[in-house]
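Participant: Please go over the structures that come below.
Nothing in this text is a laboratory measurement; each read-out follows from the coordinates by a stated rule. Quick caveat: nothing in here was measured; it's all calculated off a predicted structure. Cβ atoms are built from the backbone, for glycine too; each structure is taken alone.
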Structure 1
Amino acid sequence: MKQNNKITISNKMKYTLLLISFIGGGSVMFCELIGAKLVAPYFGTSLYVWAAAIGITLAALSIGYFLGGEISKKINSSVPLFWILLSTGILVLFMSVIGKAIMSSTLSLSVQSGATFSLLIFMAPPLILFGIISPVIIKLLTVDVNLSGKISGLVFAVSTIGGIIFTFLTGFYFLPNFGIKVLCLIWGSFLIVLSMIFLLINKKYFSIVPLILVLLIYPLSAKNKTTNPDFKIIYESEGILGQIRVVDYSYNIASKGWCNTRSLLVNNVIQTMKDKDNPDKILLDYIFYCSNAASLYPKGSDILILGVGGGALLNQYIRMGFNVDAVEYDQRIKEAAIRYFYVNPQSNIFIDDARHFIKTTTKKYDIINFDVFYCETPPVHLLTTECFKETKNILKPKGVIMLNFYGFTSDILITSAKSIYYTLQNSGYNVKALLTPAEKEENRNMLFLASLSDVNYFNMNYSEPNYPKITNIETLFFNLSDLSGAYMFTDDKPMLEHLYIPAAIKWRSSANNFFTKNL
């Protein structure tokens, strides 16, 4: 009710408006997290993608705050606020559907352009509307200009608390248990129903029309469409750590022929590949060369694997007679490895951060495998001189570190590999770099072999079906003696976060051309 150009509202309405502020703040963080996770299977999780997500969130909110300030000058009741909330509910409901449609159409763009354009289309609009809400609520609650500062502080405090709570709930509970599509459906529906209840109480019966349209359109638009029926998704999970898929398909592998293949994908980037008909057959070259180097050690040696994936390396080492411990950060990946990739449930798999495990374990190992790529991005905190020095504490005197990395060797793409080599050297290791053979750079791996003492890789006696027997893997060593332009990675200056971007983008493009387009 308007009296003398002032708005008078009941205490009940005051609490309702603060509740809407809480929900709005939570919805902002919900949209940002969902947006970043929607983009990941298409454009990855590199620094560019996160910069685009954060930048667009802030830009959209800024626009919303400005528009909200202008709109609030013309508002004298809470009814328009609930029309805005109804609109945000509809946009959130369709966020997953619109996002996937847009990103399927922008795969041909670069990672930077594709991620930015897609986020502008499906994430910015609801965030702009959520930004409008706070200034409007402040206007409705401010009955005395002298209290404007207090009211503004209260509204933004409540909104921020909502953001904090929803960040934790969405990241650690909602996403892993419900997935992106279901979450958008639930939260969008909640906002729509909440808005409609208030609008119908105020006899705004026209609000039924948007609901009818949503009920007609959503079931059709949300249907799953299979791009390529030859690819069968047998498991899928969304979570704060990314999208996980287990996919069956036929694949022609160079020198190995056609295989009925099962792969573990994180954000549509391959982590593990297995031959369904012959699970012990090695399909990924770097596993063969890790096994070659490991064959220098006798059965019963102690091995630590940092990064389980689908367990291909874990199973291989167990088959060779080693005692194996493994560390995996994502519980879902451990469960997928056991259920779909023939990993023994009794295997010693610890759910922990690899750096934390290195710091806290008291056991010493003959071999420590760093196999910890997160889709196309390496874990920066594990590739610093401090971490490599900490690893010495759990490495036996004649032990070796095997570190799997990108196999790029051209132009600026090799700078990150040279810097890994340089950092290992300056951490006190004897370092060799082995390059797996492949025609294309994006199909290669570089395997760093770092030891505290000089290791002789001659006179090896190891073989696998479909691979030529190699008695001297030093013939595959890649010369990285020219370390010009290399950086020393430290915890204080983790330069790798910037250096790996060109390689990550190329790796992501290769994944998009095969998995993302087919899935």
Structure 2
Amino acid sequence: MHGLMMDFPLTLPAIFRHAERVFPRREIVTRRADRSLHRCTVADFAVRARKLAQALLQLGVRDGDRVATLCWNHHQHLEAYFGVSMTGAVLHTLNLRLHPDELAFIVNDADDAVVLVDETLLPLWEKIAPQTRVRQAIVVGAATRHEGYLDYEKVLSQSAPMCNEPDLDERAAAAMCYTTGTTGKPKGVLYSHRALVLHTFAVSMPSAMGLSESDVVLPVVPMFHANAWGLPYAAIMNGAKLVMPGPHLDPASLLELFAQERVTFTAGVPTIWMGILQVLDANPGAYDLSSIRSMFVGGAAVPQALIKAFEQRHGLRLVHAWGMTETTPLGTVSHLPLDLELASEDAQHAARAMQGRPVAFVEIRARNEDGIVPNDGRTMGELEIRGPWVAAGYYNRSDCADRFTDDGWFKTGDIVTIDERCVVTIQDRAKDLIKSGGEWISSIALESALMGHPSVAEAAVIPIGSEKWGERPLAVVVLRAGASASPEDLRSFLAPNFPKFWLPDAFEFIDAIPRTSAGKFQKMALRERFKRFQVP
């Protein structure tokens, strides 16, 4: 027997219509490239998104076509998030930090038909364009006319708003994003309307990010990076005010916007928060951040020392979350478990530095060579995950079956422990674990501890060769300005908290740790740089 409920499709236009009708006066703020502020209402945004949808149809965009964006976080990019989806086309966000050759491969693999490109990014696009089959490029934020390109504002001005968006299948593709892995070609993840809507519901829950109409949301995480973690969709659905930083992601610019717009919620990768902490420490009391209730951090493991420093020195709370491009991306959130509310401060900070518990409808398990591991908080295994917004395959790739189990779970490549509360702690990426004398050493645990040393700004731990043990850890360290520390100092700092065989055999001090386009430590570059290091 089936229930007698309407078969109402879960699509992005339904979220759009809800915001258009219920929250028309809510504000969207953008910091332009020239640092001036653009302000509009949701009603203004809705008209423009409808105009974009109609204009794309007039340009020949059809159901299933890919429309790419090469843009920063701003109101026009938000218009594309919904305007493209209303046509039945697929929004394809391009990572502007990738090499032009890699971007060209991605554009061609996706077979993008049209691209929206910021005027400030035209030099990058013009390195890519000759290698692609894109039919039309539209310049966003143009101050001058560009031969051979359409102007975004002129395109909108010549179009009437779409009145009746087509009925869409909730399982139809709505957006796509490519992974930026360190091995092999980038892989396309193709999100359905249903997955994005369910993910938006999950993000909105109090046990996840808890967004509401009273929030002012500033996504530091780029809109080209895993849908800005779903924040644009969730903010629009819940009627939250949105503040878009544009290309200005330096700590001082962000702090200025936090204070000026009374931001309540923001999210970014650990390197963003490290930079902001340095500015706050150097300028105590310079910024009024009393409105902020949560600063989410993801994309890489966050050092416990960073969580502690923000809370104790500035009264700000970092909330750790975990996810991947393949999980749309939210998978787990590290809110403090109820039974730890009366625990010591150190125990609470340690718990909040873990990756946390899965959000509703996300199921997790871990597996090693002996099978599914117990939830004992000690036994390591590769994290496997499934849920309604987890990828079941990659676009245009038939060679990636090994990323999925026979019974339909996605193999994340993260080596984790899971405790009795279902709290996940990432020990390492599978490729970054150090195997020394048959025993595993977690580079992430050592890095997090090292970054708790008062002289250390950043630290990355990689394996180096050893005749006796196979591999041993090498710590690559960036010291704070004006600070000093010796290898003996750092080894002594680590010693009370780790087995002796975990302690790095060598320390190298460098000026900066290379990063990936997503802001993560680029350990492959470090391994190449120090590949000749050997210890007994």
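Participant: Where does the value -15500 come from, among 1, 2, when helix-only ellipticity at 222 nm (-39500 (n - 2.57) for each DSSP H run of 4 or more, over all residues; to 500) is the thing being computed? Could the numbers behind the result be given before it?
Facilitator: Values: 1: -15500; 2: -8000.
Structure 1 accounts for this read-out.
Participant: Follow-up question, since we're still on this one. Once distance in nm of label points 7 Å out along Cα→Cβ at positions 353 and 393 is calculated for all of 1, 2, which comes out largest? Kindly include the intermediate steps, with their values, before the conclusion.
Facilitator: Details: 1: 1.5; 2: 4.2.
Result for distance in nm of label points 7 Å out along Cα→Cβ at positions 353 and 393 over 1, 2: largest is 2.
Participant: Rank structures 1, 2 by Kirkwood radius over Cα pairs in Å, for residues 17-88 alone and report only the one at the top, that is, the highest.
Facilitator: On the way: 1: 13.9; 2: 13.0.
Greatest value across 1, 2: structure 1.
Participant: If distance in nm of label points 7 Å out along Cα→Cβ at positions 129 and 209 computes to 1.6, which of 1, 2 did it come from? Walk me through the intermediate numbers first.
Facilitator: Details: 1: 1.6; 2: 3.3.
For distance in nm of label points 7 Å out along Cα→Cβ at positions 129 and 209, the value 1.6 is produced by structure 1.
Participant: As an exercise: Rg and Dmax of the Cα atoms in Å, for residues 161-320 alone, calculated from one structure in 1, 2, equals 23.8, 80. Which structure is it? Let's see the in-between values first.
Facilitator: Working: 1: 23.8, 80; 2: 17.2, 54.
Comparing all candidates, it corresponds to 1.
Participant: Given 1.00 as the derived value for FRET efficiency 1/(1 + (r/R0)^6) of positions 281 and 481 (r between Cβ atoms, R0 = 30 Å, to 0.05), which of the supplied structures 1, 2 does it correspond to?
Facilitator: Numbers: 1: 0.25; 2: 1.00.
Only structure 2 yields this read-out.
Participant: Taking Kirkwood radius over Cα pairs in Å as the quantity of interest, name the structure among 1, 2 where it is greatest.
Facilitator: 1
Participant: Same structure, new question: Could you figure out which one of 1, 2 the value 10 for relative contact order in percent (Cα under 8 Å, 6 or more apart) was computed from? Intermediate values should be presented prior to the final figure.
Facilitator: Values: 1: 13; 2: 10.
Checking each candidate, the match is 2.
Participant: Then there's this: Given a value of 37, 34, 12 for Cα extents along the principal axes in Å, for residues 153-216 alone, point me to the structure among 1, 2 it was derived from.
Facilitator: On the way: 1: 37, 34, 12; 2: 44, 39, 27.
Going through each structure in turn, the value belongs to 1.
Participant: When you work out distance in nm of label points 7 Å out along Cα→Cβ at positions 113 and 145 for each of the structures 1, 2, which one comes out largest? All intermediate terms of the calculation are to be shown ahead of the outcome.
Facilitator: Working: 1: 5.1; 2: 2.8.
That would be structure 1.
Participant: Now a separate question. Of the structures labelled 1, 2, one was used to calculate FRET efficiency 1/(1 + (r/R0)^6) of positions 345 and 449 (r between Cβ atoms, R0 = 25 Å, to 0.05), giving 0.90. Name it. Provide the component values of the computation, followed by the final result.
Facilitator: On the way: 1: 0.20; 2: 0.90.
Attributed to the structure labelled 2.
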